[in-house]
1. Among the shown structures I, II, III, from which was the value 0.45 of FRET efficiency 1/(1 + (r/R0)^6) of positions 87 and 135 (r between Cβ atoms, R0 = 35 Å, to 0.05) calculated?
2. When helix-only ellipticity at 222 nm (-39500 (n - 2.57) for each DSSP H run of 4 or more, over all residues; to 500) is computed for each of I, II, III, which one produces -13500?
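What follows is calculated from the coordinates using simple rules that are stated; it is not laboratory data. Here the structure is a predicted model, which is why all the values come from computation and not from measurement. Cβ atoms are built from the backbone, for glycine too; each structure is taken alone.
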Structure I
Amino acid sequence: MSERGYKIRNQAAMHFLTFRVVFWVDVFTRKEFKDVFIDTLKYCIENKDLVLYEYVIMPDHVHLLVSSNCGNLSGAVRDLKRTTSSKIRKMLDQSGHSKFAWLKNLFKLASERNQRVENFQLWEHQSHPIEVIDYRMQMAIEKYIHNNPVKAGWVNKPEEYLYSSARNHFNLEAVIDIESSKILKSKETNNK
């Protein structure tokens with residue numbers, strides 16, 4: 001499927017999204033950048049009606065399972081990506097460290113190959129939205145999201161990785177709260 005084929009058509013439906021950093025740059029190895037993403041995600045949950053069901057923050061990409069309470073998932077996603085990008089750019093600009101110069105140069109280079117962006121591009125434009133249509137699909141996506149850090153070899157079990165919703169399912173300290181799933185609830189209700 002071409003990049004143009006990925007689109008959020010049902011704005012109120014649950015979607016699996018992948019935000020990829022340009023050039024697969026490992027931005028989220030640094031805690032302060034992960035914190036920016038988490039804080040912005042919390043803001044979008046509280047102010048943009050974003051509903052978060054699952055997540056994992058990897059060094060060069062983020063996976064989310066989300067929906068929108070107000071039926072404007074595209075707007076919430078746009079604001080999440082735009083605000084995160086803006087805040088990280090500001091952090092890089094304010095930092096006097098030469099170690100960040102290469103990051104700034106890469107993000108500038110990414111923006112130059114794209115007519116829609118000026119001077120700085122953190123994220124690839126597509127979020128590869130996939131609408132979740134049933135319980136089985138939801139569970140497969142949840143497993144995929146949670147197994148990212150295991151597959152990368154960082155942890156033995158998904159719940160050991162701090163920046164994953166797997167921790168929420170085991171009632172462990174988590175960096176952000178998640179909602180219980182609409183599809184899961186409806187499936188359980190139908191089985192009773």
Structure II
Amino acid sequence: MNLRTLKWLSMMLGVVAGTVIIWQAYTTFQVRYLRPFDNQATLFDGSHLQLPTELAGPGPVRVVHFWDPTCPCNVGNQQHLADLMKQFTNRGVSFHVLHKPGTRGYLPDDLAALEPLSNLPGSEHMPASPAVAIWDRQGHLAYFGPYSEGAVCNAANSFIEPILTALLDGRPVSASNTLAIGCYCPWAD
């Protein structure tokens with residue numbers, strides 16, 4: 001074999017090896033991080049939800065994050081929730097978390113300030129998570145539903161920022177029953 005043929009074979013072997021490595025990285029990413037979601041509409045009915053006795057009544061605006069650590073849809077909203085906490089905690093909003101019964105997991109460090117709730121009356125009727133419930137300063141349920149519609153959740157498509165801003169400005173909000181399409185996991189087993 002002459003030197004020219006050897007160089008050509010080495011180059012082709014390098015191209016094939018590079019292609020295989022790139023393909024493997026792509027498929028690994030796709031399997032690990034891209035999840036299909038059910039494109040069905042989900043009805044979030046907040047008529048059963050109540051704050052626990054220790055939080056009920058007048059107080060700060062209260063946000064309860066419904067968290068299922070086994071749900072891949074939570075990955076998309078955790079950064080958004082951390083951003084909400086940074087933006088609204090100093091403005092008089094308290095943030096809480098209700099862990100799905102029967103599951104185990106740990107929230108990321110930037111969500112460690114969420115105050116855990118042991119129970120939330122009416123949460124057994126929840127259809128899906130991730131979800132959020134927001135109570136106004138008088139203790140009335142103002143919003144119950146998803147953070148947004150679609151496969152991802154961020155400030156650009158979120159329902160939460162405008163609701164919190166309205167409540168902090170003293171404007172009433174009544175959206176405790178919502179119908180949405182997005183990435184959700186069943187709450188009840």
Structure III
Amino acid sequence: MHTDSERPDAPAHPHVHLCVLIRDEFGQRLNPRKNDLFEWRLRFAEKMRKQGVPCAATRRQHRGVTRKGENFVLRSMQKRGYAGNVHKEQAKKLIEAIKTGNRPAHIFLKEAVATRSEIVSEYAKLARELYKCGHKTEARLLSKFATDVTKTGFTTQTQERYDKTIKDLNQKQIHNIERNDLER
């Protein structure tokens with residue numbers, strides 16, 4: 001269990017990472033899907049709570065996080081200085097987007113918006129029920145959380161890389177112009 005985050009602005013939150021051997025009792029490899037993994041996390045959290053450890057299992061979307069985490073294998077390769085095919089392809093696409101001036105599209109934006117809308121709607125229903133049952137503080141907290149989730153953007157990693165690169169290029173261009181003006 002640890003509490004650190006890779007984002008400096010993120011509050012510390014205790015969490016656990018688990019590794020699961022995905023084989024059945026006969027040694028055959030299992031092929032779990034996302035929903036299977038989520039069900040396993042739910043059961044694990046339930047067992048932890050029975051042991052007196054406060055624990056919850058949530059999906060990124062339920063926490064208001066739409067952006068997927070970076071693939072740790074690719075990140076490790078990059079840290080070692082290895083540019084794999086995925087990185088090369090990403091770099092090519094980024095260069096092409098910069099040349100054309102077209103910010104990369106979010107290919108699943110429609111689905112992400114629909115999912116968030118459904119989740120926020122469920123949060124609103126839960127908040128109303130909590131309020132009716134006299135749990136006004138919890139209802140307000142859930143309503144505030146739903147509002148915060150609604151305000152979160154849908155920027156992808158590719159879009160963030162594009163935006164950062166454009167910003168850096170603009171800064172360099174401004175710096176070069178200022179330097180040229182001083183030299184005259």
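1. Clearly, the read-out refers to I.
2. Computing helix-only ellipticity at 222 nm (-39500 (n - 2.57) for each DSSP H run of 4 or more, over all residues; to 500) on every structure in I, II, III gives -13500 only for I.
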